[in-house]
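J.: Input: structures, listed below.
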Structure I
Amino acid sequence: MPYRIAIASDHAAFAMKAELADWLREQGNEVFDLGTSGPESVDYPDYGYLVGHAVASAKAEFGVALCGSGIGISIAVNRVPLARCALVSEPFSARLARNHNDANVIALGARLIGIEMAKACVMTFINSSFDGGRHANRVDKLSHPERSKP
């Protein structure tokens with residue numbers, strides 16, 4: 001099934017982002033490339049926020065956020081209410097991020113994994129679904145921390 005996917009990266013991951021964007025388009029998806037487009041140093045939060053807002057506003061169904069480690073950009077995405085970003089490095093975590101956490105953005109570290117592993121993670125992520133059930137209340141608390149009861 002084709003999806004609307006927002007993708008962005010900082011300078012450390014722009015080459016991987018470009019390759020993933022092309023590959024996702026070849027799979028029939030509508031891809032919104034939100035930048036960056038070169039090796040000049042940029043600030044990853046700027047691009048993480050763009051992906052988070054694209055997903056939170058329903059412009060895109062899924063997001064792909066990349067930086068050197070994936071850590072910084074995932075933190076930025078998760079600052080956007082209704083964006084749920086999971087940093088993954090292999091397909092099993094990508095599947096669990098969707099099944100248990102209803103993640104709508106995947107973060108990848110371009111300096112940590114290669115392009116084939118990145119493709120495997122993204123493919124698993126977008127083709128997995130939220131299990132709901134016992135996980136639904138937990139996911140709801142991610143957007144509404146005031147509902148949390150330790």
Structure II
Amino acid sequence: MGSSVIASCPCGFEQGCTIGGSMTSFRTHRYFPFLCADCGLVSVNVAEDPPVCPRGSAHKIAQYGSNWRERREREKAEQALVAARKVPFWEWIGLSRPKPAAEPQPEARTICQCFDYEIVEGQYTCPQCRKETLTFDSTGTHFD
């Protein structure tokens with residue numbers, strides 16, 4: 001199933017993007033937003049290996065967002081480091097001051113996901129002004 005998102009920036013840039021693919025063609029056609037150095041924001045077919053800009057295969061492209069599996073592995077590794085932290089003996093017997101409880105960091109909200117590709121809430125590079133002020137929002141539109 002595919003969906004639609006809108007990318008917008010305070011500079012006035014606004015563009016819709018297709019995420020994913022239809023039930024009949026998702027194996028060969030799945031789309032995700034990329035930043036092309038020549039074209040700006042483009043929907044790239046990520047079913048192709050490697051993904052290329054639809055307007056020119058020689059154009060340099062960079063994925064918006066991150067890889068879902070890599071993010072999950074990184075979070076697990078960070079949690080394992082915290083859990084494996086060795087406590088000094090003097091702390092273990094209670095000779096240190098209690099540390100204030102750290103406020104848990106809220107997990108970033110996922111705006112859209114297509115297999116391993118995902119865009120989480122945050123700011124990205126705008127293709128028009130080149131500042132880190134571009135945001136993505138779901139339009140609520142889905143297709144098969």
Structure III
Amino acid sequence: MINKKSQAALEFLMTYGWAILVVLVAVGALAYFGVLSPDRFLPAKCTLQAGIACLDHKATSTQLQVVMQNSLGYEITVDDVRAHQCTPAGSQGAVANGAQKTVTLTCVNTGSSKYNGELNVTYTTSSDFGGVQHTNRGQVTTRIEG
């Protein structure tokens with residue numbers, strides 16, 4: 001009687017052991033062939049603080065392009081645009097309320113398939129609103145195209 005119980009327990013453990021082994025081999029094969037690569041599921045996003053909207057963006061191995069829109073309610077002068085691993089873009093001139101501005105930065109994306117960096121837009125309000133300089137901080141996360 002005891003032998004039958006131990007045989008049943010051993011068969012139970014062996015069955016689950018083989019099932020777990022098959023699942024581990026399947027997951028290992030998927031990871032090996034890149035199906036489970038986190039770069040494939042990277043969300044593309046470009047965010048800035050309230051007032052300046054990031055409408056679109058594109059990263060290549062040498063450039064980062066960002067399309068921004070002034071939503072502050074008054075005209076601003078963009079003094080500088082900086083991003084991680086990129087040369088500062090410098091002054092971009094005046095941007096009217098509701099107007100869009102495309103900024104292209106020269107970057108060095110060394111062998112990576114994704115770009116993830118901070119984006120800083122320094123701007124000055126018009127003299128009607130005090131002419132104060134502000135910095136709008138944001139984040140760009142995307143795949144590098146071409």
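Here, each number is a calculation from the coordinates, and none is a lab measurement. Small disclaimer: the values here were computed from a predicted structure and weren't measured. Cβ atoms are built from the backbone, for glycine too; each structure is taken alone.
J.: For distance in nm of label points 7 Å out along Cα→Cβ at positions 4 and 20, which structure out of I, II, III has the highest calculated value?
T.: When distance in nm of label points 7 Å out along Cα→Cβ at positions 4 and 20 is computed for each of I, II, III, structure III gives the biggest number.
J.: Can you say which of I, II, III returns -13500 when helix-only ellipticity at 222 nm (-39500 (n - 2.57) for each DSSP H run of 4 or more, over all residues; to 500) is computed?
T.: I
J.: Of structures I, II, III, which gives 44 when percent of Cα pairs over 24 Å apart is computed from the coordinates?
T.: Going through each structure in turn, the value belongs to II.
J.: Next up: Quick check: 3.4 is what I get for distance in nm of label points 7 Å out along Cα→Cβ at positions 60 and 76, calculated from one of I, II, III. Which structure matches?
T.: II
J.: Another question, then. Work out which structure the value 16.5 belongs to, where mean count of other Cβ atoms within 10 Å over residues 12-19 was derived from one of I, II, III.
T.: II
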